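Next come the structures, one after another.
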Structure P
Amino acid sequence: MKKIFFSALMMVAALNLSAQSKYDKYYVDLPIEIEHVQEVKFPATAVNIAQFGAVPDGKTDCTEAFEAAIEELSQKGGGHVIVPRGVWKTGPIVLKSNIDLHLKKGATILFSENRELYVQKDKPRDGSVKCNAFIRASKCENVGITGKGVIDGQGFIWRPIKEKKVVRDGGLQDVWNEALALGGTLRQDDKTYRIWYPFNLNPELGIPNIAATPEAQANMRPTLVNIIDSKNVVIEGVTIRNSPKLHLVPTRIQNLIIENVTIDCPWWAQNGDAIDPGNVQVALIAGCRVSCGDDGLCMKGGAGQKGVDAGPQRDFLICNDTVYRAHGGFVIGSEYSGGMQRIIVKDCVFDGTDIGCRFKSAPGRGGWCEDIYCINIVMKNIRESAFFFESGYADRAAGGRGATDSDDKTKFYPEWSNFTFRNITSVNAQKAVDITGLKGLPVHDILFDGVSWYGTREGMTIDFAEDITFQNCTITPQKEHTIKHSKNLKWNGKPLE
């Protein structure tokens, strides 16, 4: 499945020596050589959306002003679309090549609650109806979203809310009451708890439905930022918050830079992933702060043959990032059929995430991994496992079926291997390690080097794994472990049984 060419690696080294950029400062003390990102540059020309009739009152629809500003700048060869201080309400924004959407400090782009603005006009072949991302670009070169402003998706009026999550687990009765006050529709989640859908909201709100059922409308929730099939993308400095679903989804990108970006949404937000790059070649995610309702820094690689055709996610440097509330700090999966190659996570903090390092997939969605390094990481107050591998993961939406209920399970098995975890400190995790491989395809060739667990309430659970090595590792205080269907596990030079 995987193909590695020595000549290609030599070309990477040659590129890094010949081309210097302001991002080279991040590429120091790395465990392996990876290709560096290159700076994305734009023409100096700039236009201000206020020149095109936009009004910063948070009420006036500025959709046409954004479109006109982008079009005029594009006709001039590109440059910067300036969003000045104020609250600018708009529908979808479509970026073009050589355009930088630049938000000044104090600027907020507030996406309209009129859900009809985002419905795709052309139905795909399968007859389904979907919504466009709030900010999108396709088949572009040199695209930017930069500055010190805020991009707000008003996700509350899009997302289902699980009573079990916010009331029972979170004690947030006020959130549940706020949802009920908007009207909406209730479905039974189980015998005790319900799911609230923003469907049939109170008429005075003026927010019509865009689907026939609550579940269908929930499946139409858009991503906040989605840039696909493009080259040279930079997202820098901005705050992206309250998406209806995923926040930042760059897909099939060559040369991606995400620097000093804040992603913020409630921890209970359904499917509220923060940063989900997929099948991206050469990327930097540096200095970001994340608090979200699902996975934090999540690597995707497509499901099945489409993922393979898009190529591996490769040459990633993820550094100096902090993830607070999230299902996982650093994550791979659940779909990664295209493979993961030369990914380095270093000098990061995961504080209060459900899981620290989370690797999840299932037959039909899996792929291969090579040269995955997590080094110099601090984990604090991890609610579940510090390290988690799962080869039979089922991704269940609110009221929906799991991903593995329908996927082709005859091929594209997840192969979790070639991971190195080095110089990592975990404080107050529920469990040290949780590994569940597959019969006939165990999790294998994993190195834990210099990993220390303090205050862990449970030890390790390892099932269907082999060639797992722990060296220079400590668990304080010592805990019992559960080991099944595994072999060649070593703890500081001795067999782990």
Structure Q
Amino acid sequence: MTTTADIVLRNGTLVYPDGVREGSLAIKDGKIFAIGDDAAMPPAHETLDATGMHILPGAIDAHVHFREPGYTHKEDWQTGTAAAAMGGVTTVFEMPNVSPPTAGKVELAQKHALATAKAHVDYGLYGLLGEENLANLEDLVAGGVIGFKCFMGNTFGNLPAPSTGAMLEGFEIVARHGKRISLHAETASIMARRQKHLQAAGRNDPLAHLAARPAVVAIEAVSRASILAEWTGARIHVLHISSAEELKPLREAKARGVDVTGETCPQYLLLGAEDYGRLGGRIRVNPPVREARNQGPIWDALKDGTIDMIATDHAPHVPEEKLREAIWDCDCGFPGVETQMSLMLTEVNVGRMSISDYVRWTSYNPARAWGLFPKKGILRAGADADIVLVDLRRSSMICDADLQSRAKITPWNGRAVRGVPVHTLVRGRFVMRDRKLIDDTKGWGQSVHAIQEMPPAKPRHVDQTTAAIVRPPLAAQ
């Protein structure tokens, strides 16, 4: 009996991390069923002519803030994942600096319930790794987290940075489970001291934010975290790489065999310090957008594999929170999950990277780093049908008012782009079609923690962990 597919995408350009090929793709029961010549495709209940379009695995954004619970005037799970769907992002990993923070099993269960009810796309949840919740880390693993987030520097939510001793103990615990720990790698004490001096001197201008956070804060934090990861065997991920200088300790850690991955974001590839005067509070983000000289080395680090992926640090705030007079009073961050793909496809069009580079950095590498490959991140029979069809020839303009996010203010407002996601499918279902959100897909998104398969954990120095040293020696037992 001939199998009938649910959908066949016909005659597009299929994109892989190592090249492209012309062909068609069949979907059945939420999975990719077959890939090949159009003549070889099974009959289908529905077909879509993909002629002239590129067929990509959906982007996996390992770094978003959807602000629920606690700050839903900025964003919630429905609006944030609607923005993801419109932006060609089919899986998001959401951060724990909400209110209350995702620091224990009760808060985690609450967030799972919110996401399950509202998400248009699939999701993973980070648990907090902080000074005061180390006793909860095991419960968070059991409750279903994609990984952990450690705030080494202050950002929205004002969660205190853990001491190095607490970080070491947390790394020891997480290393046993093989989960990856994502790091806001900026040293809190340096930044706080410099900001205090700047404010005392009357520096309230936008560039004062950059002056408070020189690249040394990232160099020190990446170096310190890498040493702790090397000692404990923990897996780590360096978030939002913004400077050329922090690439050195990252490269050195990788060379030593530390299981460390890194990400950068469009703002660090495309914006520079010269944009502060034009954008004011719109551009304030942690870590800061730095001098344009950093862009080239960061692009090079993507190409040579030092940086593994592109994420967004989607961090929405409403306009009145971004446009205050003193830069210190402007909330840090801006929406990005909806604009990332068009910004990066524009760079494909100008020859800065290939479309296969883009898929490697936004789908393939994130799926591998987070234990979701080959279920996600690749066009392959048996993988989840998380698919984006893009038109590289289509021009558009980013406009604040058009964003799905509640935070309708972005440094990209008015920026022309070429290359647009036209259709987005999550597990075989359209969540965005012809540039329109499918409203009844609210709640279609699922947690990915159940399909996550990280490599076996490799904890080190287990006889010297905090848990080990507090047990009495065998002779005393």
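What the table shows:
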read-out: Comparison of P, Q by relative contact order in percent (Cα under 8 Å, 6 or more apart) - largest value held by; value: Q
read-out: Mean count of other Cβ atoms within 10 Å over residues 63-70 - highest-scoring structure of P, Q; value: Q
read-out: Among P, Q, structure where helix-only ellipticity at 222 nm (-39500 (n - 2.57) for each DSSP H run of 4 or more, over all residues; to 500) as derived comes to -3000; value: P
read-out: Origin of the value 1.00, where FRET efficiency 1/(1 + (r/R0)^6) of positions 55 and 431 (r between Cβ atoms, R0 = 41 Å, to 0.05) was derived from one of P, Q; value: Q
read-out: Origin of the value 57, where percent of Cα pairs over 27 Å apart was derived from one of P, Q; value: P
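The numbers here are math on the coordinates, done by the rules we state, and not lab data. Everything numeric here is computed off the predicted structure, so don't read it as measured data. Cβ atoms are built from the backbone, for glycine too; each structure is taken alone.
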